[in-house]
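**Q** Dropping the structures in below, format is structure tokens.
No lab work stands behind these numbers, since they all come straight from the coordinates. Note that this is a predicted model, so its numbers are computed, not measured. Cβ atoms are built from the backbone, for glycine too; each structure is taken alone.
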Structure P
Amino acid sequence: MRYLRPDIQLLGLVVINAAILIAAYQIIGARFLSPFNLQSMAGQVPEIGLLALGVTLAMIAGRGGIDLSGIALANLSGICAYLILGPFGDSGFSGTGYLLALMALSVSFGLAGGIVNGVIIGYLGVTSIIATLGTQLLFTGIAVALTGGSAQTLGFIPELDDFANEPVAGMPLSVWLFLGVALCVAAWLRLTRSGQQLYLMGSNVKAARFAGIPSKALLLKVYMIAGAMAGVAGVIIAARTSSLKWDYGTSYVLVAILVAVMAGVRPEGGHGRVICVVLAACALQLLTSFFNFLALSNFLRDFAWGVLLLAFLAVMRVDLSGYWPLRPARDGPD
């Protein structure tokens, strides 16, 4: 009979989310758990969640993989899409058509940026942290050059506003889109040959080489997917704020990495679960809203993110699985 241990990471994240909700309710009261506040918090999860998924894929690939260019590419993709379409009133599209066109163009530019990252890292062999730091500056510089550093205001477009804020079955459409993307990424990682190859490549580079895994093409695919998700995040940002600017979400680089590390994604590669990334993104958003209710400064919040990142990195070095009793597993696939 086979035996399995409980998924400590998943259980821990569930406990963390519950603990934050209980603490917020005890300190702030029912206002924190009001439907309006819960919907507002949910509407802010997708953009950071999508960027964190991109970081997760890069980290699973191993060799110190990471993507620091996500938010810069998201901002650039949204800006380029808007500049091509023009203001809503001049575009000739209906509100729904404008949203779909903005999404298609933004994802296309995100894919292009992801190809740039993938070629530099996969085919030119540049270390990912150096490569994506360079492309982060490149994407930011292009966005500044295109806009002169000023914000691009979309104005009120009902369909765009509904996409980011109007609840459907309790949550905004953008949240359902994020969950759909997360489900697709999870299915790719777990159910496809290339997804399994990515885990093998991240956990053992030599074994992957001897197994004939096309690591260069696989790295290109990883950064293309991350770029496409950054393009989706660019549209969600535009929908939620009704504007686009090159420096939106400057702290998101740190937060996306923190979400991935909280989710148990190992920097050395070969390990990570999408459901844990989703739960970690929810926990960080709950904490952010909790801090906002307490009127804590943004500087203190960023300090807290840094401390949390270091703490989780330290905890990941301790294997707690041996302290949990084994339980029998049912026959059949895991």
Structure Q
Amino acid sequence: MAPISDVREISNLAYGFIASKVLFAALNAKIFDMLAGGPRRLSDLQGETGIGGNRLETLLTACVSLGLIEDGADGFANAPACQQYLVSTSPLYFGDYFRFQIDRQLYPLLLNLDKALRAQAPASVYDVMENPEEADYFTRAQHVGSLGPAAVIQKQVDLTGATRLLDVAGGSGAFSITLCRRFPTLHATILDLPNVTRVAERYIAGAGLADRIRVLSGDALSTTWPGDQDVVLLSYLLSAVGGPAIPRLFQLSYAALRGGGTLLVHDFFVDDDRRGPRGAALWFVPFLFNPEAVSFTPAGLQDKIRAVGFRDIEVRHVIPGLTRLMVAWKPG
């Protein structure tokens, strides 16, 4: 990104949190759902939301200014993207990811970023997993957030004939479910914390895949991994663990794979020159609440992957400007 040259750009960054909270408030008040059927008047929305007219008008004005909704002759209406992604009945609904994980958990956490930079943070992103209710919220939100990249990855990799996938820190099972649906011979094991695997079991059952996906409750760094795997998937895991744990995870992956097996690493990556992209660079910041967490580049991770014996490493873009997929093979 070009260096800032106008003070207004600094102001836009400084006030950006207000826009975020407007989005979250509109989601929590179900504004987008209420507008799903077409334009509505302020008076109608006031009755349904139970929010006072002056306060609701201010919120809606802010939403209009941000392009989230439109204010036309017939009343307020959803912007096209909001109709598609923020209406809860839409098959592409994404709102719970923002409501549960970003607004409820990540936003309050970042209030302590100054302490985190000095290794004095009271909690980390994944400390919420110790609370069953918060783990449920986090995992449900991440399920929504993972379906998109999972849909991309299942088109980028050919797992034809593979029978065993180990999905390490697999969360809700979004990736395992997507890959098992795409490749009919594949069976998966999801290794994650007990409060997470309980949620994963619900999604697996709902997908009708309980006979092909099982869960293994435990910690990725201390639980014994099942061996003779065709594929090991590490998605959004390396960014969450400390730097010293990354080579260990690659060693465990290598040991768990059969000869000729495939390692898939999906995560945030900054460019090798560390000048961006902006989205990935910002997403590493919440993980600073783990004092040993690091940001990484494709070249840096490739060196670590090669060091444990993997070969023929490829890097592919998944969510442009945000995540990438590294594919590596264990020699046969």
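**Q** One of P, Q was used to compute distance in nm of label points 7 Å out along Cα→Cβ at positions 176 and 296, and the answer was 3.4. Which one was it?
**A** P
**Q** With Cα Rg over 2.2 N^0.38 Å, for residues 24-103 alone computed per structure, which member of P, Q shows the largest figure?
**A** When Cα Rg over 2.2 N^0.38 Å, for residues 24-103 alone is calculated for P, Q, structure P comes out on top.
**Q** One of P, Q was used to calculate percent of Cα pairs over 31 Å apart, giving 34; which?
**A** Here the read-out was taken from P.
**Q** On to the next question. For mean projected area of the Cα convex hull in nm², for residues 136-287 alone, which of the structures P, Q scores highest?
**A** Once mean projected area of the Cα convex hull in nm², for residues 136-287 alone is worked out for each structure, P has the highest.
**Q** A follow-up question, please. Compare distance in nm of label points 7 Å out along Cα→Cβ at positions 16 and 264 across structures P, Q and report the one with the greatest value.
**A** Largest value of distance in nm of label points 7 Å out along Cα→Cβ at positions 16 and 264: Q.
**Q** For relative contact order in percent (Cα under 8 Å, 6 or more apart), which structure out of P, Q has the highest calculated value?
**A** Structure P gives the largest value of relative contact order in percent (Cα under 8 Å, 6 or more apart) among P, Q.
**Q** Right, another one. A value of -11500 was computed for helix-only ellipticity at 222 nm (-39500 (n - 2.57) for each DSSP H run of 4 or more, over all residues; to 500); which of P, Q is the source structure?
**A** For helix-only ellipticity at 222 nm (-39500 (n - 2.57) for each DSSP H run of 4 or more, over all residues; to 500), the value -11500 is produced by structure Q.
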